[in-house]
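Visitor: Have a look at these structures, which come just after this line.
Please treat every number below as a calculation from the coordinates, not as lab data. Just so you know, these numbers come straight off a predicted model, no measurement behind them. Cβ atoms are built from the backbone, for glycine too; each structure is taken alone.
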Structure P
Amino acid sequence: MTIITRFAPSPTGFLHIGGARTALYNYLYAKRNNGLFKLRIEDTDKQRSKEQYTIDIINNMKWLGLNWDEDIVFQSKNMLYHSKLAEQLLQENKAYRCYCTKDEIEQAREIAIKKKVSYKYSGKCRNLEKRLEKPFVIRIKIPLNQNTILNDEILGKIVLDNKELDDFIILRSDRTPTYMLSVVADDNLMKITNVIRGDDHLTNTFKQLILYDLFSWKAPKFSHIPLIHSKEGSKLSKRYGDLSVKQYKSNNYLPDAINNYLLRLGWGHGDKEFFTRNESINLFNLKGVGKSPAKYDEHKLEHVNAYYFKNLSLKELSDITIKHFKLDSLNKSFLEKLCLLFQERSESINEFLSGIEYMISVKKIPLSENASQIIKNTKKQILDSIIHELENINNWDALLIETLLKNIAKKQSLKLFNIASPVRAAITGKSHSPSIFKILELLGRENCIKRLKKAF
């Protein structure tokens with residue numbers, strides 16, 4: 001049997017980091033078992049579903065490298081089929097017409113709240129024999145006096161008394177199917193064998209297992225993963241910062257870093273911390289998924305992102321640089337040396353790009369307050385001497401430049417720091433940088449002299 005998993009987001013918001021983890025686990029499980037990973041867009045909620053969210057989900061799935069098999073399934077295209085299934089259950093006496101109005105339901109709900117008990121539909125219309133000429137919904141007829149058993153791949157065996165469930169709606173009064181019915185119908189159509197999703201769906205699963213049984217369909221194996229919580233222990237929500245994949249992408253996080261972090265957010269393989277894509281596929285299993293909520297840690301994500309940044313190739317960094325600064329071309333040797341020099345001092349793409357900006361810019365380099373003060377505190381004769389000596393150096397080489405500046409310092413009875421600091425300030429506009437001698441070599445004599453004269 002071919003293992004088939006799916007990721008089934010609703011396009012009612014941007015792809016969330018929690019959704020991305022669910023997609024990742026389904027993807028890895030399918031690939032580990034030489035199976036198929038499918039994508040279904042559950043767009044039946046026409047009021048809240050938006051095309052921009054669908055596009056966002058698709059684009060960021062691709063960005064993360066979570067490529068699906070076969071065509072995307074749009075749930076809205078199957079709604080007529082879902083409605084027919086509801087009618088089928090009605091004809092088989094496995095469902096019934098419910099004529100209760102919204103006001104009646106709301107009143108019953110308010111009474112339950114006052115009594116401090118969970119609301120459950122009373123079953124008022126369950127045994128009505130007469131068909132009324134008024135709007136109705138179709139409710140499932142929950143089989144009473146029996147249990148529903150879930151053999152969860154992560155949580156183990158869970159038994160639920162059906163009396164704890166109410167006769168839930170499968171078809172609305174406007175003849176549109178509900179989520180509960182649509183999910184079961186489409187999972188069956190798509191031949192889904194394994195459903196991996198958040199444990200907030202646990203109650204839904206029992207209802208869906210009943211539907212599978214009523215249709216005489218084979219239910220998939222279910223695995224419920226604990227939700228992601230904040231460090232404080234609360235369930236992550238939109239109020240807890242912007243945790244959309246879109247935001248991480250715009251902040252130049254690396255997709256491999258996001259995947260690695262999400263993989264370890266609730267799953268582990270010994271003490272191993274970093275995984276290649278192939279390692280993730282080969283090692284992932286449901287036994288490694290914890291039963292407790294995983295805690296989201298921004299600092300940990302930054303640590304993982306730094307690891308992947310440090311392991312970017314010079315070509316990858318060069319391509320990022322060219323794209324960011326919109327450069328048509330740049331000397332390959334210069335670019336590679338630049339990347340090598342700044343990569344070791346940076347922890348992220350943003351830090352790297354910010355750091356090299358003064359190396360790429362052809363405009364006047366703005367001086368920071370500290371840099372400006374360093375130049376002001378340096379005697380003019382020393383500044384003039386620096387320019388003069390650099391203009392007349394034979395070979396523009398980092399080692400020779402360092403020797404020359406050391407000699408200037410010695411003549412002035414100063415430390416090298418006192419000479420290198422104003423040079424760094426003039427060249428970079430900052431008070432800190434990688435080796436100023438290497439920077440001078442990279443920028444070239446003409447460029448450096450221009451910057452020194454403008455600043456001094």
Structure Q
Amino acid sequence: MLGFSARTISNILFWVTRKKWLILSFLLSISFFYVPTPEGLTSSGHRALIIVLVALILIVTESIPLPAVAILILIMQVFLGIVTADEVASSFMSDAVFFIMGSLMLAVAIVSQGLDKRLALFVINLTGNKTWRIALGFMLISAILSSFIGEHTVGAMMLPVALTLIRNTGLKLNKASNLSTLLLFSIAYGCSIGSIGTPSGGGRNVIMIGYLSEFGMAKISYLEWMKYAYPLLLIEIPIASTILWYTFTPSQRIMDSSVRKLKVKVAKNGSLSSDQILAIMIFLFIFLGWIFLSPYVGLGIIALCGVFLYLSFGLIEWQQINKNTNWAVVLLFGAAISLGIQMKETGAAFWIAGKTLSYLQLLFQDIEIVRWFTSVVITGLLTNLLSSTATVAVLGPIVLDMGGDPVKIGIITSIASAFSYLTVVASPTCMIIHSTGIIKSSDYLKAGWKLFITSIF
């Protein structure tokens with residue numbers, strides 16, 4: 001049979017079966033490529049939507065590794081003629097990518113100094129040893145911290161803390177369990193929820209404030225934003241924690257052994273060493289830089305300054321950073337941002353938003369329902385495909401032009417952009433916890449759809 005052995009044919013059939021979603025995605029992309037471009041959509045926008053379709057299928061099905069999906073996103077942008085290779089490189093290497101890369105490196109440095117164990121013990125001293133309280137504590141601390149310094153930073157900082165507790169239970173970090181899934185999602189979703197609390201919680205908050213000011217609609221102070229958003233944040237935390245608990249109920253209801261091991265390890269290390277004190281001082285320096293200097297030089301550059309200082313003072317070796325930094329997260333995050341930029345630049349995102357809005361106006365006669373659906377549901381769904389920043393950047397002018405109280409609808413839209421529960425690429429913290437190898441793409445939907453429905457209503 002054409003010189004093929006039975007074993008060769010069997011291997012081919014096995015590969016085709018395992019990679020059926022990869023094959024299907026390419027067949028669909030070819031089919032949609034030859035479909036006439038819809039009215040009002042540019043040819044580049046049409047091709048950008050094809051990439052989104054392929055990426056979503058591959059991310060959800062995990063038929064190929066996520067870093068491979070990231071590489072494919074970058075390749076398709078060039079081969080489909082959307083942008084040149086130089087333009088892809090420019091959109092990929094943004095300050096946001098520098099930030100996620102620097103944050104992951106800083107997390108490695110913190111772990112190398114043993115500070116993750118001390119921070120974990122601090123959390124335990126606040127929550128006690130009951131698992132549900134620890135999970136709630138992780139979510140609450142992540143939410144409060146991320147409301148002021150951004151979800152990226154907090155996610156990278158809290159991850160080693162959770163992994164330390166999981167490791168002390170005797171569970172393998174490369175093997176999923178309800179306990180590990182519960183703790184990691186408590187961090188990721190806590191960071192997402194917390195990012196709505198203040199203007200400094202996320203870039204999309206600043207974008208919305210800028211729109212309100214530029215359009216001459218309103219000026220919102222830091223405290224005014226908190227007045228509107230923080231009550232919702234505090235309401236959402238116990239709801240989200242309860243949903244996660246009943247979705248991933250662990251068999252370990254009390255983490256006695258893990259807490260005891262943690263206390264013994266910290267006690268053996270004694271008081272803080274000079275290197276640990278220096279490491280803390282550097283991190284505090286970077287923390288203050290994020291708060292006060294980021295508007296001028298960017299979050300990413302400040303994070304890399306921290307990495308430079310840790311290396312220069314000999315607090316960590318480059319070999320440790322190179323070995324323990326999850327470069328796959330950096331690659332995936334950069335590719336997602338690059339695709340989000342092309343969705344915006346080609347007009348694809350605006351076209352989707354506009355079409356949806358026009359259909360809603362035909363479906364619903366009540367303008368209030370249209371406003372709610374657009375600012376909450378559409379924003380929430382779109383933020384799981386693009387970045388929250390890109391979503392607000394695209395939808396902001398649309399929702400503000402729909403009438404009603406601009407402050408109310410603007411803040412609601414920004415809040416809905418934090419409903420990033422459904423996909424790996426929904427937020428940086430979702431990518432960060434996925435990098436552990438514990439969380440699968442399908443896990444996001446198990447609790448995510450419950451949180452999403454609860455949040456929009």
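Visitor: Using mean projected area of the Cα convex hull in nm², for residues 144-215 alone as the calculated read-out, with 5.1 as its value, let me know the right label among P, Q.
Guide: Clearly, the read-out refers to Q.
Visitor: On to the next question. Of the structures labelled P, Q, which one yields 0.20 when FRET efficiency 1/(1 + (r/R0)^6) of positions 24 and 104 (r between Cβ atoms, R0 = 35 Å, to 0.05) is computed from its coordinates?
Guide: Numbers: P: 0.20; Q: 0.60.
Value 0.20 for FRET efficiency 1/(1 + (r/R0)^6) of positions 24 and 104 (r between Cβ atoms, R0 = 35 Å, to 0.05) corresponds to P out of P, Q.
Visitor: helix-only ellipticity at 222 nm (-39500 (n - 2.57) for each DSSP H run of 4 or more, over all residues; to 500) computed as -14500: which structure among P, Q? The partial results should precede the final answer.
Guide: Details: P: -14500; Q: -24000.
It traces back to P.
Visitor: Here's a follow-up. Here Cα extents along the principal axes in Å has been calculated and equals 74, 69, 44, so which of P, Q was it run on?
Guide: Working through the options, I get structure Q.
Visitor: Consider the structures P, Q: one of them gives 0.20 for FRET efficiency 1/(1 + (r/R0)^6) of positions 88 and 184 (r between Cβ atoms, R0 = 25 Å, to 0.05) as calculated from the coordinates. Say which.
Guide: Numbers: P: 1.00; Q: 0.20.
Working through the options, I get structure Q.
Visitor: Out of P, Q, which structure matches 2.9 when distance in nm of label points 7 Å out along Cα→Cβ at positions 272 and 304 is calculated?
Guide: On the way: P: 1.5; Q: 2.9.
Only structure Q yields this read-out.
Visitor: So relative contact order in percent (Cα under 8 Å, 6 or more apart), computed for just one structure, reads 23; which one of P, Q is that? Before the final figure, lay out the partial values.
Guide: Numbers: P: 13; Q: 23.
Among P, Q, the structure yielding 23 for relative contact order in percent (Cα under 8 Å, 6 or more apart) is Q.
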